[in-house]
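Listed below are the structures to be examined.
Throughout, read-outs are computed from the coordinates displayed, never taken from laboratory work. These numbers come from a predicted model, not from an experiment. Cβ atoms are built from the backbone, for glycine too; each structure is taken alone.
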Structure I
């Protein structure tokens with residue numbers, strides 16, 4: 001199905017993949033395509049013929065193509081992130097949004113959760129759109145990424161969003177999901193600074209068989225490339241003859257899941273189908289043909305034979321834990337038992353008992369969800385409706401919920417009858433809401449398995465409360481196979497094993513739905529408008545600049561292979577407190593290390609009274625306390641996989657954190673969040689031997705950062721014994737150094753730099 005080429009690879013004429021970029025092989029392919037031969041120098045410059053090069057360099061404001069300083073065409077946030085972003089930008093001198101900034105309301109939409117908090121945030125967002133000239137999309141109208149696809153995507157554009165699944169590559173738009181501080185920089189006319197990324201060609205060929213959907217293709221790719229870091233922090237560029245056979249909805253469904261590969265962004269070739277999509281949304285002027293040059297050279301390549309794709313399942317607790325559904329069912333007793341054992345290792349008192357779902361060669365689940373930016377597409381829901389047309393989901397435990405991703409999509413599904421087919425079959429139709437994807441809706445029952453066409457199935461993401469003995473288990477599947485499973489009343493069934501109509505449905509976009517409800521204030525800023533501040537909307541606390549010396553006390557040691565942002569700051573109902581930094585910090589690491597908050601607070605209090613602290617006097621060296629800051633530190637092997645939410649870092653800062661120590665960081669966006677909140681992103685070469693409660697002293701940290709040092713000798717105090725630990729700070733830009741020295745991005749802007 002999938003072949004990886006871990007070497008420089010050429011794409012010739014857009015349809016010939018040449019893993020060997022020798023002059024002979026490239027010119028042979030050119031001759032076959034009827035194109036003139038090239039020189040070795042032209043091959044060497046082949047990366048300039050990629051789509052990524054053309055878009056990145058067009059948005060680069062620096063004179064150095066190796067060190068990009070990007071400005072974006074539009075920004076997007078949802079109601080978990082936009083309050084903090086605007087509050088930070090406002091404290092830094094914001095007067096008006098310089099580019100279209102879209103404030104959507106698709107995460108904290110359940111206004112019964114947290115009292116008035118969520119609706120207070122919505123009214124804040126509307127008042128900010130009026131005051132600063134933004135676009136406000138009310139709750140339940142559209143999930144963030146569908147609205148951006150429909151209204152702001154465009155060929156050759158770049159969009160920055162404060163959500164990790166900011167991906168519109170199938171529409172010719174290079175989009176990046178980042179933490180809120182990176183959007184603050186754009187709002188203040190600063191730049192997004194990054195070294196030029198690797199580009200990986202994703203070469204698609206042939207066509208998928210009936211019953212195989214976009215989630216199947218996406219999960220197959222993720223399963224091949226996530227664990228080995230094949231595309232980490234790279235741009236995935238989708239090309240090849242197989243693109244033409246895919247609808248735009250199908251492409252969007254693959255594209256949005258590229259986030260789960262840990263890549264930086266994605267981009268696709270564009271064609272007549274993309275033109276028709278944009279035209280249907282009244283924006284044909286946003287179209288232009290994007291295709292690589294005659295010889296485009298990539299750092300690596302992935303060949304995907306679509307015809308060999310099978311219905312897939314990603315088992316708990318990661319989208320990369322993939323199997324074909326046939327393979328899973330064949331080995332279900334062992335695979336389910338492995339999940340039970342994994343839960344038991346982390347939570348010895350909990351027995352999730354998924355193995356009990358297997359009986360007589362079948363696995364039965366009790367919940368199916370089709371939702372959000374990946375699942376709730378027009379074509380996915382039409383296909384599910386055709387599978388269930390005239391049938392029943394049953395009257396026992398199994399329930400099917402379907403969330404169309406926008407009101408215009410919902411309107412068309414209603415008009416063509418697909419919604420009625422699903423409702424008649426017993427499915428429940430809900431509004432545009434991201435809740436099932438991050439634990440704020442349809443939390444599955446304990447000791448059961450939910451199958452979902454959503455983006456993620458991370459541990460403790462979909463509503464788990466392990467402290468209360470509750471574990472929510474989610475597996476990812478395509479909408480077609482979820483509908484096939486619903487047809488069999490919860491018995492997992494691949495869609496290739498059932499017969500259903502394979503129809504194409506025309507789509508008509510009803511733009512008046514947005515015209516009659518969305519507030520569009522771009523270029524209409526009104527400084528006289530007052531921001532609507534609810535009682536839960538609080539400013540950031542004061543943050544101390546980095547002093548000459550740093551004394552860290554270990555507040556948490558997480559030994560899991562990967563630590564997600566959902567484990568650093570829980571998703572779900574916790575998100576209601578995203579506008580209150582102090583209150584939100586109470587939930588930090590709550591699902592992976594419940595004692596962390598108490599320990600971090602004790603360290604912060606120790607810092608405030610360090611002159612009188614007997615504990616510090618017992619350390620085996622003299623401390624210059626006036627020039628030393630004491631802060632907490634978290635160790636994790638590979639933290640930061642998943643969401644772009646900056647709160648995973650900011651809560652640590654609010655609690656007095658000053659650093660993370662890791663073998664590596666799972667994503668660029670988490671490392672960026674650490675820096676922007678003044679947390680030093682240290683790297684170590686091997687797993688350290690220190691433990692919770694130990695001290696780590698770094699003498700001259702401030703001077704060292706000013707001098708551009710990349711490695712520091714730290715002294716570890718453990719059990720009264722001293723040892724040396726080498727802490728690395730690779731890849732800091734000048735701007736990142738300044739932010740770390742000031743103690744946070746907020747301080748950096750307050751300083752006038």
Structure II
């Protein structure tokens with residue numbers, strides 16, 4: 001796989017460097033607006049500025065970890081009905097083993113909201129979020145916004161974008177999704193996969209080539225080329241959903257007859273239309289993806305981009321697995337260890353668990369081929385176990401009707417309901433020091449559910465369903481599916497909409513405002529948030545020097561998901577698996593701010609202020625307007641926010657009194673947007689400025705409110721560390737006018753409250 005910088009043109013079905021195209025085809029003008037993605041974006045854009053887009057979406061999707069907070073925020077901001085189809089799926093908090101009734105309480109709230117506001121409610125274990133969107137909401141030329149990072153429907157001609165909940169709130173209230181006009185990277189697909197290679201093999205190879213160097217960050221990947229015709233729809237979808245792990249903004253594929261057939265099978269032929277680049281479409285870079293050169297792949301812990309071929313790992317097991325052990329040791333400071341080299345035997349590498357699940361793994365073709373491979377063996381009765389989760393009830397029904405489910409059961413695999421749990425640690429947690437191979441989307445640290453703070457550590461490696469089945473058929477010994485012979489043919493997918501027709505509540509276009517929302521005891525409102533103060537005195541409460549900090553580390557997944565409807569309870573888990581002292585430190589800062597508002601000044605803050613400014617801090621009692629100096633907490637991380645779209649990675653910081661983040665760069669646009677929407681200042685510092693400060697230090701940022709108001713790109717701050725004062729230059733750029741107002745008001749909720757107040761006036 002090769003990534004090439006520079007401008008490229010798509011002409012006569014081939015890709016040519018722009019300068020060469022100008023010579024060979026003098027009548028063709030390179031045109032960025034001729035790309036597929038730009039064609040779709042322009043039909044949804046309300047901005048006249050060619051460099052800045054204001055996008056309105058056609059549909060929204062959320063699951064039961066996010067929709068309660070979104071609806072609560074929108075309700076507090078004046079929501080009366082859903083202005084577009086909004087599907088509320090229940091595929092994350094489906095298990096009710098944590099927290100008593102609270103998961104099902106959220107589901108009841110979701111149904112009542114769908115009835116009241118005119119939404120679509122997909123009950124628990126009916127479908128995972130993205131499979132429902134594929135089967136029911138996607139259409140060629142449309143755009144869908146989801147509060148899940150893997151909102152990707154490009155293989156079906158839909159631009160899908162995953163963002164934090166506040167961006168969905170904006171859509172529900174008639175506002176737009178505001179982004180700089182994105183660059184577009186062409187992925188030119190050639191060749192044909194050999195037997196045993198599946199979509200996750202291509203996806204892992206793609207992530208390995210793009211993520212580390214940021215080649216796709218906040219860009220759109222556009223798939224064209226003759227190789228696409230050699231891929232089934234499930235294969236394309238399986239690659240597409242994983243483009244999220246490159247940190248791209250979205251993705252789109254060239255449409256063909258296979259896509260038209262997909263829509264016909266699903267009873268929606270009218271939703272297909274041909275989409276292709278127009279002659280002369282101009283791209284900002286390109287990737288050559290030769291499918292024939294792909295091998296069985298494995299993404300070792302702790303990221304989907306940690307990519308190797310299975311054969312590389314088998315041939316160099318000691319060295320490669322030891323590197324993973326050392327990475328774990330470094331991440332947790334030697335407090336807990338991972339012992340993967342213990343799994344090396346004379347026969348190969350022993351795996352503890354296999355999982356095929358979710359929006360990436362649980363599709364029809366993957367499960368059918370896994371069943372074909374397992375006909376040559378069984379999951380066995382040893383330590384290795386295999387679980388399979390179909391992605392929707394229609395997929396499950398097809399597997400039952402064609403005998404695949406029976407075949408898997410005979411082989412010893414456990415068939416489980418439609419559920420995203422294995423993707424984020426809410427199901428199938430391995431044993432301590434276990435190694436699980438999964439056809440799921442992520443393998444971040446502790447995403448499988450282990451808890452290093454309690455001495456527990458397990459690991460996940462990502463693999464394609466085919467190689468997982470091959471491993472199962474060989475007694476749990478790591479095996480590449482390309483090394484075995486099997487019949488990959490299977491009955492074509494027959495879609496039966498009966499499970500949806502008989503169980504899903506579809507109230508789109510028919511709100512019932514008289515309906516009452518149903519609240520469980522865990523569903524609480526957001527705490528009151530204050531406007532940005534004139535100046536800030538912040539306590540540094542966490543310092544993380546890891547190359548990348550994921551949202552799973554900022555707010556762990558798994559059992560914490562049950563508390564996503566309770567901001568205060570959830571906030572107690574913030575950074576708990578990475579910086580256990582963060583919560584108590586931040587709560588101390590929050591208490592100091594509460595005291596300040598009541599007219600008392602914490603002695604530590606008073607002393608720090610006096611040292612930093614040379615003046616005494618007078619008590620400030622105003623709590624309903626910007627005050628002279630606000631107290632709060634701040635974190636530093638090299639590159640925070642990779643991974644999930646979950647807004648709680650930022651909102652928990654805010655609930656605990658967080659007012660700013662410091663970093664060299666933000667891993668994703670969506671995390672930075674989440675920070676802004678919760679009133680957290682997204683500062684960056686120069687890459688060549690080593691951050692040598694520690695938790696407990698104080699940072700003073702004078703005149704910050706005026707700086708934000710005026711769009712000042714740099715702010716000069718001071719940090720008190722070890723009794724010494726050091727200068728600190730903070731950069732704050734790329735803010736829209738709306739984002740400036742959100743930061744000044746202290747949160748998106750306050751921003752909408754201001755709009756309502758101005759409207760009444």
Structure III
């Protein structure tokens with residue numbers, strides 16, 4: 001969708017600027033970019049955590065880490081296999097993803113018990129189910145000005161509390177647990193210059209969607225650090241800042257950082273951690289590689305239509321021309337599903353031109369924040385959600401927030417309107433809670449509206465449309481019994497927010513804090529679904545792969561690579577989970593990958609399958625030498641731009657345990673997905689012309705290991721087509737760190753650390 005309104009809301013400046021006397025300027029007498037780059041908040045924090053001496057290539061150690069119950073078992077299992085003895089830094093294990101999903105019987109609670117036993121054995125911090133969503137706990141208890149936190153969840157963002165939060169795949173956390181570092185090239189920094197004030201009815205999600213809509217598609221901030229500064233920050237509450245900040249993940253940036261002030265200081269005092277506060281601000285003369293001017297005065301209630309947060313436009317614009325925008329969203333979605341299922345959004349428009357929605361959800365680290373829920377209750381006060389098809393569910397971010405909302409009467413007010421109030425749970429964000437009926441239209445203050453993130457299964461004929469909105473506009477819609485309504489239509493003045501009282505005793509009574517109390521003799525508790533990672537081969541001299549999936553969508557999300565929702569319960573069982581790989585995008589993938597894996601077993605046994613014999617013969621005829629004994633054979637996929645969205649490593653590990661040896665792409669949507677491929681030993685190749693090969697073709701990479709070890713970017717490769725013709729193929733690896741090349745050569749992160757020990 002072309003977001004015609006977004007440039008009006010957010011202005012992009014695609015050149016370097018200096019920050020001088022609180023404003024961005026193009027030039028500054030006596031200042032140089034080289035000196036100015038070291039004056040940003042981001043660089044001061046990064047350099048303080050850099051273990052190396054090279055400012056261009058960083059080797060970061062974090063202050064703490066965090067994972068939830070979809071990811072921590074695999075991370076700890078990887079670290080155990082790599083030599084883990086105790087956690088070398090505070091590691092928070094939250095249980096907010098598999099706390100309600102009942103697939104598989106006991107296996108969710110088995111994972112929780114494994115996590116608790118690991119906290120005892122290795123010295124971790126265990127947060128029981130339904131106590132807090134992952135990022136809320138870390139905001140409340142772990143963030144601090146100048147700190148860095150690494151999380152195995154893509155929305156690890158604590159910049160508004162002065163903390164650089166980085167969301168990565170599990171392999172990067174395992175590296176920290178066994179003494180490794182997070183290795184990245186020094187990132188560019190983008191100034192987000194904030195001015196103005198939020199208007200009545202406008203909330204943090206509205207700001208976030210305007211920002212995402214402006215920068216996602218053209219990659220303006222991809223893999224860069226967003227640095228928020230400017231006079232507009234002062235009038236934002238801490239909850240508003242946090243709500244904007246957590247959504248910066250959807251811009252595809254690396255991380256974020258904000259100026260801190262008395263508002264931040266009060267937050268830490270309120271949460272009984274006054275020492276966590278420090279004044280952060282760019283130095284005068286700080287230099288930024290580009291700039292975004294974010295004028296809060298111009299932000300209006302927004303909606304992001306299916307199926308991406310960047311498909312954002314003002315609610316007023318949608319209501320002015322609903323047929324145009326809903327038809328666009330409907331056509332785009334149906335094209336994405338290749339006719340497997342049909343979304344119908346246009347039918348949601350009634351004879352009077354009103355848009356009807358079927359469900360509202362306010363939840364998670366973005367929506368379940370205290371002020372969002374209070375605002376929703378105030379907008380709904382004295383009204384009701386109706387007794388028709390529309391329904392509203394509200395999930396608080398944590399039990400301390402829940403208690404505060406009970407104490408000030410907010411929960412009672414919401415329940416009185418017909419809303420359903422639930423516990424702290426991330427389910428609506430990834431498809432394990434409040435799944436709508438087939439064909440329904442849901443509006444949500446959550447983090448994503450990707451396909452299937454609400455729990456539907458398009459390959460089984462199910463489809464749901466999800467739009468992202470702020471809690472205030474969701475409440476306004478609920479008060480209108482499901483007729484889409486922007487909060488600015490019903491809110492005339494700023495809402496009064498009662499003071500928030502944080503009760504720290506809730507965590508003191510239930511959270512197990514084992515930091516500095518590791519007990520090596522403590523026995524890990526394993527359920528029957530918790531399995532070790534299967535062994536992976538080291539990279540051979542040459543490499544042969546078969547393209548078993550070929551995806552031409554503009555972007556392939558992590559959820560399409562490995563679905564969320566009901567699969568989450570199997571994430572402690574690598575082989576069981578792998579059966580879901582690409583199941584909602586290319587259901588034939590698993591069978592084809594397993595067939596390649598079976599042929600490779602025959603090759604290793606000395607019985608080369610007929611298909612491979614033909615490939616070897618074609619290569620030989622073309623003058624390309626190949627030795628089956630020194631040539632690993634595996635599967636590979638092609639996708640234009642894979643890996644948008646979640647940080648979870650299973651998007652790569654599932655391919656690997658099914659025999660995946662490489663990926664091919666025009667580009668990788670996020671650094672974290674590319675890192676996941678590397679940590680699982682799959683070469684993340686880049687190709688400029690994917691039309692040179694097709695599904696079921698073979699790609700032979702000559703001297704793959706030697707090329708990798710030399711640090712060369714370009715590999716010598718050949719395509720073997722079905723008719724036996726052989727054509728050269730130009731493939732690149734892109735910029736890689738020395739240790740990344742070592743991991744790829746060793747076959748995976750576990751092999752790499754085993755070897756080093």
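Name the one structure among I, II, III that P(r) over Cα pairs in 5 Å bins from 0, in percent, for residues 143-190 alone of 5, 17, 21, 27, 16, 6, 4, 2, 0 was derived from.
II
Which one of I, II, III has mean count of other Cβ atoms within 10 Å over residues 71-78, as calculated from the coordinates, equal to 23.5?
The correct label is I.
Work out distance in nm of label points 7 Å out along Cα→Cβ at positions 551 and 575 for each of structures I, II, III, then name the structure with the largest result.
When distance in nm of label points 7 Å out along Cα→Cβ at positions 551 and 575 is calculated for I, II, III, structure I comes out on top.
Match the computed value 3.8 of distance in nm of label points 7 Å out along Cα→Cβ at positions 47 and 639 to one of the structures I, II, III, and report its label.
Traced to structure III.
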